[in-house]
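Engineer: The structures come next, written out as structure tokens.
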Structure I
Amino acid sequence: MTTIRFLSKNNLKSIHEATLEILETIGIQVKNETTKSILVDNGCTLDSDQVKIPTSLVKESIKKAPSYFDIYTRDGDKSHIIGSENVIFNPGSTAVYFKDRKTREIRKGTLKDCIELVQLVNSLDHINAQSTALVPSDVSEQLSCLYRLYIILKHSAKPIITGAFRKDDVPNMKLLLEAVVGNTDELASHPRAIFDCCPTSPLTWDDVGSQHLMDCSATGIPVTIVPAPLMGATSPITIQGTLIQSNAEVLGGVVISQLVNPGTPMIYGGAPGSFDMKYATPRFGSMEAIIAACASSEIGRYYRLPTQSYLGTSEAKIEDSQSGFESGIGLVLGALTGINLISGPGMLAQLNCQSLEKLVIDNELCGSAYRFSRGVEFDDIDLIIELIVKMGFTGDYLRQKHTSKKLRSEHYMPSEILCRLTTESWLKGGAKSTFDRAHEKVNSILQNHTPDYPAQIDVLEKTFEQIKKKYNNTAHQNMK
């Protein structure tokens, strides 16, 4: 496998030592009372909301987290390794806006959009996990996270990357997962979903994020810790400084999780961005953000933890050259760095908008990134010498068995989304752009979609209805 590295061993050691000093000197700010009690009971120093964490506790906690784990499909018949050099792509999460595939306007997302997005991802070969990628505006805030997870469980068998907004969401979302899986023990031993838990930069675990982290850890649900520092705004303007700060935020979460339940699967994640001083906007597709994301994963690997980051995103508002450039660079470099979970395909407008057409285009970029990361694969040199000598000066390799045998393993064969026609054939076919072809594919997939319901769909729907009844009549009316 071809790899790229941004940090040396000395760089990693310096970041690690600086982080330990920060955690001991100023620590992290914790807004959850239960979390603070757990930390203090295990040797941390408390001053109001400021919790200073001793180096020994940080090191012990890192050792307790597993270096890899398996994530399973909804039906439990297939698994993916999260860790080592394995790379899995999934759509970016929690976008508020959606690019309407008929009018092309950017508008608030709906439940119908969520369903279409899940059905589309279910048909894409190189995006192997689903995510709760869109926030529906036509349901109440109280039910938003439940609906997003319910839609995926109902319409797709792929593993799930999700998260919660409200303090009490995780237990109810766990009930939905158990409805499909069967019981708590099966969900813990064969996890179907990974939950994102997010600190707030700088150096803060708020009340809600802390609760999510504790709730997931208590039952062994895998957790990705995802800080989102903005260089020059909520973190130092240098990449080095941002890496040190976000490392402290992640390790603070690792300590909390491992104190709640030693051995809980943890993923070292992040969504670093740069702050555009000219326009006062976040930039997650910038070169600095991409470097920070890749370098951050090297820090996670230094601790022998699985890694995640947001790449394949773009600040562009349409599927254009900027979108392709920023997304392609991020996806390829993420694969070359060996980030285990890469979140971001399909996203436009600073992680705020999902586009189905971009998702289809990005699927091809993901396939290309997989091929790029494989690099050069060597056959038996004697076999190659024999073949070249046999062919001599004729160049007739098209009819050789070696060509047909190696064609699909050696060369990435893209779909029709990437145009490789002659100019004449392209003109005769309507001179369609990449977007045109992606738009046609989106429509074709959704029009010919075959439902992929779980065997336990009756249990899932019954459980979902029971959870909804817990909420008040106002929330119920908003849901309608």
Structure II
Amino acid sequence: MHKVHKGLTADGAGLAGDRVVAVGSAARVLVAATARALRGADCADLGQAGPVSRFPGAPEPVRRAAVSRAAGRVALTVTQVDEVDSARVARWFVDQYPRRRYPGVLLGSPHGAAAHLAVALGVPWLPAGFEMSVHWTDGAVDRPAAALEHGSALAARLLAGNADLHLRQVHCPASRGPLTGATVSLAARWRGLPAAYAQFLADRLAPGAPVLLVRDARTWPVLEHGPGFSFQVGCPASGLDPVDFHPDSHALRQVLRSAGGDATRWEPPEVSAPSGYAEHGMDSGFELAARDWAARRQHPLHRVLAPRPGALSAAVADLYRRWLRGAGKTGDRLVVECGRLLDPWQVVRAGLVPYWCENATRRSVDEAEWWLAGSEAFSSVDVLPEPPGVRSPALAGLPQWLAVAGFGRRRRALDRTSARGYPVTSVPTRRATEVLRAQPYDLPAPPPLGVDEALSVLHDSGSHQGLLLS
């Protein structure tokens, strides 16, 4: 097999960043959405719905086969793994942003509210890692040990040319469905500050501009499988708990049956750490490198630690409401976004308050409901539920999404296109743009927030939800 040497890859012989970073992954979508908003553009061109079937009425075996074929068209081949260059991925991320000076930057874990916060501040958001999807020709959703064997071989080849990464393999049929048996999911985290990031910050940050680190603090049982590589069965985004991935779990049997697996064959490897940061956590080396860079360049650095996605979503929604009202707007119209269904520019253009749900699990929607119940009522609530493309006992049903919309005093809207075929269809990011474009204009947009003001509001709003600022 031909090996692409690191030197050649660094000079441009490797795969382009948009080929390496998984289609529909959080980091990819959020960078694209934030960069467009800073250019004054919406997400109408983000049409990729992801590798899931659009035919909810088809028999399950047919739908699963369609899912696997679609995944194969966008996943990396095993041969292409040798051409992955993490430095080129970092350059691809920073090159999406307009070339100008910025009053700050957000770095860290992927979170839709972080993208909205970046747009309110008028600054870029850059991820501390990225996701890859690689072919698994003889895979099966119910064979996590075999997935680990295949993934560890891929990781060894990736790390041979990318020593600056830590790779976390995630085998989660509850969140990925049939894709779990067709592809291997690898979450790559930079172990330091990529050179492209350091250069971007040096060239684009205004003197003394602050650096904000947003860190996902959720934990999950982890198997450490050698230097730079770890493995986890299940994930927080599944809406299930680690115990639900035990062979005797009723929830697991339901998940595997839906994904075409057999619970009697489920034998996960033993974990070596009962609690480690989950796949979207930030590598400690990345944080230390960012702190060192900021200290040497005399840029203040602040850290935002989120114990769960809803804590940051609620705090940023409260921040937007105060920001809009400070500019003379009502701050009385809410959009509840979900997953890839977001558009920061259209939110600002229409003067909306955004609340972002990580996904369509009951846990995520519960958090939105609790926040709404404790907030001043909104005159209108628009809800954009992203169909996850899989079936799981952890998912919120459409009645729960309708209950979220029901918090609106005058307008209560659930997007019918997103709801049609829920939960097994797929909806592209541009669907959020289409819905939000129908909202009335509320221009001009408020002037950008200052970081100090934003941190003060986040502290006041988020402290009772466990959000930690330092």
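Read the figures in this text as sums done on the coordinates, not as results from a lab. These numbers come from a predicted model, not from an experiment. Cβ atoms are built from the backbone, for glycine too; each structure is taken alone.
Engineer: Which structure, out of I, II, was mean count of other Cβ atoms within 10 Å over residues 181-188 calculated from, if the result is 26.1?
Structural biologist: Computed on structure II.
Engineer: Assign the value -14500, calculated as helix-only ellipticity at 222 nm (-39500 (n - 2.57) for each DSSP H run of 4 or more, over all residues; to 500), to the correct structure from I, II.
Structural biologist: Among I, II, the structure yielding -14500 for helix-only ellipticity at 222 nm (-39500 (n - 2.57) for each DSSP H run of 4 or more, over all residues; to 500) is I.
Engineer: Can you spot which of I, II the value 0.30 was calculated from, given it is FRET efficiency 1/(1 + (r/R0)^6) of positions 109 and 189 (r between Cβ atoms, R0 = 30 Å, to 0.05)?
Structural biologist: Computing FRET efficiency 1/(1 + (r/R0)^6) of positions 109 and 189 (r between Cβ atoms, R0 = 30 Å, to 0.05) on every structure in I, II gives 0.30 only for I.
Engineer: A further question follows. Hey, Rg/Rh (Cα atoms, Kirkwood Rh) derived from one of I, II reads 1.00; which structure?
Structural biologist: Label of the originating structure: I.
Engineer: Now a separate question. Check the numbers for distance in nm of label points 7 Å out along Cα→Cβ at positions 37 and 157 across I, II and tell me which is largest.
Structural biologist: Max of distance in nm of label points 7 Å out along Cα→Cβ at positions 37 and 157: I.
Engineer: In terms of FRET efficiency 1/(1 + (r/R0)^6) of positions 45 and 133 (r between Cβ atoms, R0 = 25 Å, to 0.05), which of structures I, II is highest?
Structural biologist: II
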